[in-house]
Structure 1
Amino acid sequence: MTLFCKQCNSRRLPEYHQAEKATLWLCTKCKNFTDIDDLIIREQTNEEREEVKRKEKEFAESTNFPSGKLNRRKGVN
């Protein structure tokens, strides 16, 4: 399994799907799911895209990252 799509040479990201009980690889540009043998299984649906956007928004709202620059502690080896 390559990390890059053969069609568009874009990055693939792994996603585990409960229904298929397998990890499918999603191309970030083509929006195609492939299996471990580089066979295109299906395209990403609009519902799946909306679900990803919703989860991303929830994550951004629930995390509290400091906006300022972090300072390193001095004198610690």
Structure 2
Amino acid sequence: MKKSFILVIGLLSTIMGSLPFYFAYPFSNDPNSGPANGWELILMLSYEGQKWYLLGGIVLFLALGLSYFSQKRVR
């Protein structure tokens, strides 16, 4: 249960951090205009924390992989 939760959080974090590589920043008419829909909000948030989302997702995947291999070696 705990490992699947870490896997899901790591996957979502990695996807969120990689979105700016595939999609352009949402268009805005003036400096005070916000996102027009939920997708633009997700893109704006992913641009703001891109390196932290990627770093967090990769760290979670590595921690999960290391714990998996260490358990397999013990058995």
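Every read-out reported here was derived from the displayed coordinates using simple, explicitly stated rules and does not represent laboratory data. The shown structure was predicted, so the numbers you read here are calculated from the model rather than taken from an experiment. Cβ atoms are built from the backbone, for glycine too; each structure is taken alone.
Side notes on the structure shown:
- Given 48 for percent of Cα pairs over 19 Å apart, calculated: source structure among 1, 2: 2
- Read-out distance in nm of label points 7 Å out along Cα→Cβ at positions 11 and 27, computed value 3.4, structure in 1, 2: 2
- Origin of the value -26000, where helix-only ellipticity at 222 nm (-39500 (n - 2.57) for each DSSP H run of 4 or more, over all residues; to 500) was derived from one of 1, 2: 2
- Structure with the greatest value (metric relative contact order in percent (Cα under 8 Å, 6 or more apart), set 1, 2): 2
- Among 1, 2, structure where Rg and Dmax of the Cα atoms in Å, for residues 3-42 alone as derived comes to 13.7, 44: 2
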